Structure 1
Amino acid sequence: MTIIAFIFLILYILMIFYVMILINKIPRSEIEKSAFKTPFSIIIPFKNEAHNLPALLNSLNQLDYDKNFFEIVFINDKSTDNGEKIIQKYQSILPIRILKNQRKSNSPKKDALEWGIQNSKFNYIITTDADCIIPKKWLETYNDFILNKHPKMIAGPVTYTDSKRLFLQFQTLEFLILQAFTQAGFAQKKPFLANGANLCFEKMAFFEVKGYLGNNHLASGDDVFLLEKFHKKFHNQILFLKNKNALVKTKPAEDFHQLIQQKVRWASKINYNNSKISFFLGLLILIVNLFQIFFIISLVSIPVLSIIFLFFKFSIDTFFIFKINRFYKNNIDFFKIIFSDFLYPFYLFITLANISKGNFEWKDNKY
């Protein structure tokens with residue numbers, strides 16, 4: 001069994017080095033200010049986000065872009081708080097429209113997004129979430145990228161807001177790894193991950209691939225399924241925007257229950273995702289982490305082999321995270337990385353146990 005464990009560890013290490021090589025292949029785009037301005041429709045669904053909306057709206061108000069060349073379309077998905085009133089206060093200083101979600105399926109977020117896209121004014125759509133903070137040069141960076149590359153879809157970088165709390169740093173580290181795999185997929189021209197908190201695409205192309213049709217029976221996956229459709233149709237015109245000026249920050253889960261529900265929700269779309277790469281990567285990560293649990297338990301009975309396995313596993317994970325973080329610049333602590341890496345396989349086991357139940361909660365709804 002130990003031989004098999006070390007074979008999988010070697011495969012795991014090779015995978016991480018390969019991902020790092022792929023990440024380096026994506027060039028960092030630079031802003032070249034252009035006189036031409038691409039018009040954007042920013043689509044933001046919201047439901048009971050009154051506590052998050054002020055930070056989002058303040059960041060949108062700081063956008064360094066001509067207000068004649070963008071609109072912000074908020075779609076109210078049956079909020080019961082005063083979120084809409086908070087948004088209305090900004091309508092005098094920002095080009096904001098507020099719509100009511102008029103579509104009904106098993107995926108309210110996809111319904112809200114599609115309703116917003118159908119009622120948008122401009123051809124380039126950018127989606128984000130109500131709990132995000134937008135960088136000042138966000139639209140300017142997208143504008144330059146579009147003028148130079150002419151893509152049909154652009155996946156932008158996303159990270160969590162900084163916190164020194166272990167629980168929040170734990171999530172940040174996991175999210176950094178997801179972002180690394182996102183970039184690697186784009187570098188290999190086989191993208192399989194994207195984040196709807198920072199996603200841009202042509203409206204006409206969206207309708208050409210028939211939007212969310214075919215997966216709107218699933219609550220989650222507005223970003224990944226749409227990416228899959230775009231990649232199938234447009235292939236080389238799907239790009240990743242590697243520029244810090246486009247980096248959107250979002251909030252991590254506030255407690256452990258919310259975190260587990262989030263992961264179960266994300267996992268709910270696996271059976272419908274056609275990406276073999278994501279399946280094999282996930283399987284390899286799962287196996288190595290299960291072996292990690294085995295060697296932690298076996299520290300007394302087989303100390304030398306356990307220490308060797310854990311040393312190399314922790315070392316490569318730490319190296320990987322610091323490598324990724326050179327771009328994202330999160331305030332991460334070395335000792336919290338080690339502690340998080342120690343906890344991760346147990347958290348993974350708990351997550352899998354909850355996934356097996358086949359249900360989750362999201363936005364006051366049960367699925």
Structure 2
Amino acid sequence: MNSHSNESSSPIKEETYDASKLRVYAQHLLKAAGLDLAIAQVVSDTLVEGDLLGHDTHGLGLLASYIKEIESGAMKSSGAPLVLSDKPGAILWDGQRLPGPWLLDQAYKTLAPRARSLGVASLVIKRSHHIACLAVYLMKALQDGYLMVLASSDANSASVAPFGGTQAVFTPNPIAVGFPVEQSGVMIDISASITTNGMTNRKHKAGEKFEHDWLMTNKGVLTNDPSVLFTHPPGTLLGVGGLDHGHKGYGLSLIVEALTAGLGGRGRVDPKEGWGATVHVTLYDLKAFCGETEFKRQMDHVAKLCKTNLPLDPSKPVRLPGQAAFGKRDHQLKSGVRLHPSIAPSLKEAEEKYNAKLSDCFIH
């Protein structure tokens with residue numbers, strides 16, 4: 001169904017929602033679907049934070065799919081990760097297909113004290129379920145004075161071809177880095193492909209096309225039509241750099257594969273298990289190197305050089321990565337969260353099954 005068919009007349013589009021109520025709403029649905037309460041709290045908080053930061057394909061837009069995964073048993077509803085290797089600064093977990101946001105929360109709690117003690121600590125999780133919005137985890141780390149590197153791949157699917165090819169090998173393979181600077185921080189959250197599966201799926205369902213030719217048909221013809229990912233055989237997403245400099249996106253894809261599947265020991269050579277992730281997270285304690293004061297002195301200066309740079313368009317000054325997300329979060333916490341119009345319809349089935357109303361979260 002085209003979720004935008006009644007967009008002009010729908011009151012949902014113009015409504016704002018209370019963030020605290022959204023957390024309770026999402027938690028209720030996740031728990032009713034079978035998720036343990038403690039896990040549901042973390043997952044609901046993570047999804048709402050995604051919307052607060054403006055990443056609306058990786059916020060509550062995922063909730064309906066998460067609920068179906070819980071109901072089917074594809075997302076494990078309780079338990080703990082299995083520790084496969086545990087050295088002071090290097091840990092490997094089997095996530096046993098538990099919810100990604102909860103596994104990342106547990107990973108952070110495990111890594112933070114080790115990074116304080118050792119300076120650097122890394123953890124890789126294989127067989128995690130989907131981890132939602134990467135920027136949410138960066139925000140927590142930089143607020144605590146860490147530099148975080150986070151990467152994710154999903155060996156269960158493929159939508160991105162290697163540079164020069166026409167057959168999908170990779171997922172968009174996001175890699176993210178966050179660190180403190182000025183009064184907030186920098187959050188770099190990028191994919192090795194030009195666009196993401198989430199945005200492609202949304203546009204396909206809505207019957208929309210991209211502004212630019214960011215995809216290829218299965219014959220290698222450039223297109224802006226997301227439907228090419230759903231043909232047989234399917235087309236592919238272009239890597240960062242497109243056909244001109246796509247070797248850069250290809251390189252990023254391989255880096256993420258090495259950090260996740262390579263170090264985790266589970267990837268594309270193994271049997272598929274369904275929607276999920278292999279995750280790499282590293283925390284650097286700034287105090288273990290030059291110290292937070294000197295780090296910020298250096299990076300604040302670079303940030304100033306960027307933000308005061310003469311812009312191509314005077315109405316669009318240069319911003320730091322994450323600057324808009326922090327601003328949007330502050331605004332929406334005060335004035336209410338605006339959800340993408342496709343989110344409310346996607347949750348109707350779960351609401352009817354588990355007695356919940358998104359409209360109860362409206363700010364009137």
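Calculating Cα Rg over 2.2 N^0.38 Å, for residues 195-346 alone for structures 1, 2 picks out 2 as the one with the greatest value. Taking distance in nm of label points 7 Å out along Cα→Cβ at positions 59 and 211 as the criterion, the top-ranked structure out of 1, 2 is 1, with the highest value.
When mean count of other Cβ atoms within 10 Å over residues 235-242 is calculated for each of structures 1, 2, structure 2 comes out greatest.
Taking helix-only ellipticity at 222 nm (-39500 (n - 2.57) for each DSSP H run of 4 or more, over all residues; to 500) from the coordinates of each of 1, 2, which one would give -11500? Going label by label, the one that fits is 2. Among candidates 1, 2, the computation of percent of Cα pairs over 18 Å apart, for residues 259-306 alone that gave 52 used structure 1.
Match the computed value 29, 26, 25 of semi-axes √(5λ) of the Cα gyration tensor in Å to one of the structures 1, 2, and report its label. Here the read-out was taken from 2.
FYI, it's all coordinate maths here, none of it is from the lab. Since the model is a prediction, treat every value here as computed from it, not as a measurement. Cβ atoms are built from the backbone, for glycine too; each structure is taken alone.
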